[in-house]
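Following are the structures in question.
Taken together, the values in this text are just the output of simple stated rules run on the coordinates, not laboratory data. Just so you know, these numbers come straight off a predicted model, no measurement behind them. Cβ atoms are built from the backbone, for glycine too; each structure is taken alone.
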Structure I
Amino acid sequence: MDRIELEAFVTVAEELHFGRAAERLHRGQATVSDAVRRLEKTLGGKLFHRTSRRVSLTDLGEALLPDAHAALAQLRRFQHRGRALAGGDRTRTTLVVAHAEYTAHQVLLRCLPQLRERFPDVTIVPEPMPTTAQLAALRAETVGLGIGWATGGINGVRARVLSAERFVALVPAAHSLAGHTELSAAELSSTALLTWPHQINSGLCDRLLSAFQISGADLRIIRTADSVQAIAAHVAAGTGIGITVESALDHQPPGLRIIPLTGPSTTADQVVLLPENPSEVALALRDLLLKAAVPS
């Protein structure tokens, strides 16, 4: 298998749409489809269920997605190290920093210059990666540090809580619920909701499902999107009510109300993850992140 096959698989898995995946990869849709088919032939099984209306991951696709993310991270690490060695730099080390969608990137951006000042000979490679993929990559030591969401199966890595993030609803200003200062899961029962895909943030999805189950409410997700901006656009278009976490919002979306969710299981832990035997640089970045995450 080659890089384009892995990139095609991962991008289609995130978009659940071959056309949007092709746009992100700046390739033709036929090229992306062919790459996925070649990978499926190599593996001997289907990665996606395809119909004329929707694309979804098979059990095989769900199981292999974290490994695909880890493999791509390893390829990028190999590329960065190869370029450094080819340029005559045989002392420079690399720290791959994985970060999941919706994590507090502002905290990371504040910490990276401090880390660079302390370790000027280290190449820092930020890498977008879902939490489940981070766990696989950390165990394989292809990633030096991860920022993600608390989820089941955190073993073989070190985890520290950075912050507890509250779920919020994005509601059109003209909606009947827009006047609420808080919303419970029961008040959103059977409402058409838009949120993140399970394969991108399984920890957040499971936590949100728990909030609705505890309240005896019906969680009805009608659409998913891999960015809070995309969720906000669908809400503004009248598709439904969006669900995200407070840390994902760096501004007030025009025409929308941000209403916190209240009740059991309506917060999620954002965590910093390290391999069993972290490097000095990874430990230093973890400590900077923990310090920066403490409210001033």
Structure II
Amino acid sequence: MDTRRLLLLLALSRLGSMRAVAEAHHLTTSTVSQQIAALAKDVGVDLIEPQGRRVRLTPAGRRLADHAVTILAAVDTARLDLDPEAEPAGTLRVGGFSTGIRVSLLPILAELARTHPAVRVIVSEYEPIEAFALLADDDLDLVLAYDYNLAPASPGPVLEATPLWSTPWGLGVPAADSDGPADVSRYAGHDWIVNSRNTADERAVRTLGALNGFQPRIAHQIDSLELVEDLIAAGYGVGLLPLHRPRSAGVEVVALQDPGVVLTAYAVTRIGRSTWSPLRAVTDRLRPANGVVAEVKWPRPVARP
């Protein structure tokens, strides 16, 4: 089976037309059609079928395209393994949530620049759902993501995740309303604040409510933790916040028990890519010492003087 033909089939599954595949791979439409036909002959099943003036993948074509992801990743791994000690060089595309970048990536970049000056790191901020899709489509090389114990992430079958660190979260309430560990059921009638860009926060809140016998009333969807604090202090709702992060005046973050809420950060890569030398140079530095996932304090950005 010719892996170049598999690559064209995978491109067709993503781009949707022979013309788009031809343009993306600098081929003629006729060449793409011939290569897909040859692949169909190799495997003995029809891979495409007419759909109006265009074509679409048959069920067998879609299954083979799914297999192509793993097959092509394995081929990439085999090629990279031919020179596993190659000096890291190239552009590494990293996407992730801002605190993961701040806690995990930024501390290693200066040392990486000294030891491997041929590695260029490009950083983009994304929430996990956005980043997983880009990683699966090979538009990112490394993702720094997170989930909650009450809302585990599902990166996908072509991705693998390595835990980096964790931190407990509590319930952010007005300071005047704080009196020790949170009895979540007390806040059944309150408005709740969740993240606007990632569903994990809302799933954790809804699970927490269900375990305490109520359905939270989601009123606000906010990305900025500072704005979440401002809304809490002003009495517009309650929401999850990092337990050990310095907080604004007027806000208290109280511990949650039975269950607690824990956020875990991960380094996520495509299966079969971990031996690529620039990626390996970064992930080796990200992994926790001795494989122990340590608890960290959530940093609060402060204005420079």
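For structures I, II, which has the highest computed value of FRET efficiency 1/(1 + (r/R0)^6) of positions 4 and 124 (r between Cβ atoms, R0 = 30 Å, to 0.05)? Write out the running numbers ahead of the final one.
Working: I: 0.70; II: 0.50.
When FRET efficiency 1/(1 + (r/R0)^6) of positions 4 and 124 (r between Cβ atoms, R0 = 30 Å, to 0.05) is computed for each of I, II, structure I gives the biggest number.
Given a computed value of 0.80 for FRET efficiency 1/(1 + (r/R0)^6) of positions 76 and 164 (r between Cβ atoms, R0 = 30 Å, to 0.05), which structure among I, II does it belong to? Don't jump to the answer; show the numbers that get you there.
Working: I: 0.45; II: 0.80.
The read-out was computed on structure II.
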Q.
Quick check: 3.6 is what I get for distance in nm of label points 7 Å out along Cα→Cβ at positions 36 and 276, calculated from one of I, II. Which structure matches?
A. I
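Work out which structure the value 4.6 belongs to, where distance in nm of label points 7 Å out along Cα→Cβ at positions 220 and 284 was derived from one of I, II. Could the numbers behind the result be given before it?
Values: I: 5.4; II: 4.6.
Clearly, the read-out refers to II.
Taking FRET efficiency 1/(1 + (r/R0)^6) of positions 60 and 132 (r between Cβ atoms, R0 = 25 Å, to 0.05) for each of I, II, which is largest?
Values: I: 0.95; II: 0.40.
Biggest value here belongs to I.
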**Q.** Which entry (I, II) yields the derived value 0.65 for FRET efficiency 1/(1 + (r/R0)^6) of positions 44 and 228 (r between Cβ atoms, R0 = 41 Å, to 0.05)
**A.** I
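With Cα Rg over 2.2 N^0.38 Å computed per structure, which member of I, II shows the largest figure? If you can, show how the numbers build up before the last one.
Working: I: 1.05; II: 1.22.
Greatest value across I, II: structure II.
Say we calculate FRET efficiency 1/(1 + (r/R0)^6) of positions 20 and 188 (r between Cβ atoms, R0 = 41 Å, to 0.05) for every structure; which of I, II gives the highest result?
Values: I: 0.90; II: 0.20.
When FRET efficiency 1/(1 + (r/R0)^6) of positions 20 and 188 (r between Cβ atoms, R0 = 41 Å, to 0.05) is calculated for I, II, structure I comes out on top.
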Q. Given that helix-only ellipticity at 222 nm (-39500 (n - 2.57) for each DSSP H run of 4 or more, over all residues; to 500), derived from a single structure, equals -13500, which label among I, II identifies that structure?
A. I
